[in-house]
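Any read-out appearing in this document is the output of simple, stated calculations on the displayed coordinates, not a laboratory observation. For clarity, every value in this text was computed on a predicted model and none was experimentally measured. Cβ atoms are built from the backbone, for glycine too; each structure is taken alone.
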Structure 1
Amino acid sequence: MTQHLESEYNASWHVPDHKEIVASWSGLAEQFRASSRHEANQPYGPKARNVMDIHFPAVEQADAAVLMFIHGGYWQSMDQRRFSHLAQGSVDNGLITVLPTYTLCPEGSVAQIIEELRLACAIIWRRFQRPIVVAGHSAGGHLAACLLATDWPAYAPDLPYDMLCAGLGLSGLYDLEPLTHIGINDALQLNVETAQASSPLFWTVPAAGQPFEAWVGGDETSEFHRQSQELAQSWSSQGVDAVYRALPGTNHYNVIAPLADKESVLSERLLALATN
């Protein structure tokens with residue numbers, strides 16, 4: 001069982017050129033930043049990694065939501081600047097696009113990361129006074145779902161319940177219990193109780209009007225598909241407009257690439273969610 005789960009959740013085992021794909025991100029990100037009008041490493045909280053980059057479009061979509069994109073890295077690696085180029089599509093479509101980063105495991109816990117990004121959302125809303133569409137990849141997909149399922153007025157009385165107007169996860173992990181059986185948990189340090197507490201699959205979603213789209217690469221392992229399918233089913237049963245979608249011909253590493261193209265299906269979905 002453990003060996004099966006290691007294979008299912010170790011995406012690199014299934015993508016022979018994953019090192020080349022990951023290595024390309026830094027150059028693409030640096031190239032985009034060189035031409036982007038942005039504010040780099042803006043603080044949103046007290047921790048060293050509580051910073052975000054804010055990218056501004058040349059022409060903003062009137063009355064559009066702000067887009068937050070949360071990077072992956074299994075909660076234990078990467079930062080926002082590795083993924084700057086993924087803001088290209090949304091910026092070209094007129095959306096203010098925010099890329100935050102966060103304290104990594106094992107220095108921080110998964111629960112702490114969720115709290116940090118809640119603070120980031122509050123800071124964004126207070127600055128722009130606009131709804132937020134939250135999106136993320138892999139661990140970032142998990143965090144996007146956690147944020148959409150947050151009771152914002154309970155978090156802070158000045159925040160509206162619909163502060164987050166929609167969410168989209170790419171290859172997200174919404175049930176963390178399987179990770180307690182494999183090597184990744186050396187850094188995450190989850191047990192059965194903390195894994196379930198940080199799994200949005202099992203949460204009651206307080207505001208049922210906000211849609212969530214759970215996308216996954218068509219070529220990913222069955223567990224990544226199961227995770228997105230079960231989240232969509234669970235949240236749909238609570239009245240959420242939640243859907244599962246597979247992006248054909250993509251794997252765990254290149255499923256995010258279409259975000260850099262304003263005409264891709266993913267960019268068009270984010271634009272639709274931000275302008276509805």
Structure 2
Amino acid sequence: MPPSVNMVALVSVGRHPQSGRSRRAEQDGRAVEMGMNLSCDIDGQLSVVHVGDSKEPVLRQYAGMGLDALTVLEQDSGLDVLPGVVTYLKETKANLVLTGVRAERGESSGMLPYLLAEQLGWPLVPRVAEILSIKEGEAQVLLALPRGQRRSITVALPFIATVDNAAKGARQTAYGPGLRAQLNVVESEDNTDDIATSWDISPAKPRPKRMKVVKAKSAADRFKAATAKPAGGGGRVMKNETAEEKAQAIFDLLKQEKIVR
């Protein structure tokens with residue numbers, strides 16, 4: 001009898017923020033941890049999938065979390081990973097996909113889960129802190145909100161979930177079991193990304209943030225100012241305006257914030 005929940009965790013090669021060395025991606029490790037815990041609590045099966053080079057040593061760090069096998073869709077770097085992942089999910093009849101919010105190297109746009117949801121026609125649940133339960137084709141999901149807040153929602157299978165940093169941290173990896181795990185290599189088609197080949201890629205630079213000056217005399221006032229919700233200022237609600245007027249308002253705001261020039 002096939003499992004009621006067929007889970008797939010998509011993993012990538014991470015990058016250490018200080019040293020720049022390859023590592024297990026932080027959010028992807030949390031996605032694998034969430035899938036492993038779910039597979040123990042419910043009638044489910046977890047498959048961990050990576051698109052890229054099967055000889056990448058970092059893959060053994062994921063396998064060392066206690067995986068018996070890991071699937072690699074063999075593909076050269078710089079190619080589009082979307083078609084291969086969509087084909088694999090359809091062939092394996094997956095109904096729950098766990099992935100990080102964004103990769104730690106490469107484009108790191110965070111668009112892959114959204115493009116997958118568009119291709120498959122599935123709903124996407126962003127920034128999941130925990131999947132509380134899955135019963136009768138519905139999942140009770142806990143979302144991570146700003147300032148430590150949480151929101152519980154119910155979503156029907158199948159769906160795609162991006163795992164937030166608020167989720168449970170990935171367990172420690174073991175070197176020996178990581179080497180003994182089996183790597184199932186699947187040859188993928190040559191999906192050349194014609195648009196990306198013309199890009200000029202350079203390291204990202206953080207934008208300077210505006211400093212908020214807090215004039216507080218006591219520790220209680222400083223704590224209140226640090227935890228208070230930011231008050232909206234200068235915004236306006238547009239309901240009855242035309243689409244052109246709404247688009248112009250958005251464009252003016254982007255120019256004001258110097259996002260576009």
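Give the label, chosen from 1, 2, of the structure having the highest value of distance in nm of label points 7 Å out along Cα→Cβ at positions 68 and 140.
By distance in nm of label points 7 Å out along Cα→Cβ at positions 68 and 140, the leading structure of 1, 2 is 2.
One of 1, 2 was used to compute distance in nm of label points 7 Å out along Cα→Cβ at positions 44 and 156, and the result was 1.1. Which label is that?
For distance in nm of label points 7 Å out along Cα→Cβ at positions 44 and 156, the value 1.1 is produced by structure 1.
Of structures 1, 2, which gives 0.95 when Rg/Rh (Cα atoms, Kirkwood Rh), for residues 92-251 alone is computed from the coordinates?
1
One of 1, 2 was used to calculate helix-only ellipticity at 222 nm (-39500 (n - 2.57) for each DSSP H run of 4 or more, over all residues; to 500), giving -10500; which?
1
Consider the structures 1, 2: one of them gives 13.2 for mean projected area of the Cα convex hull in nm² as calculated from the coordinates. Say which.
For mean projected area of the Cα convex hull in nm², the value 13.2 is produced by structure 1.
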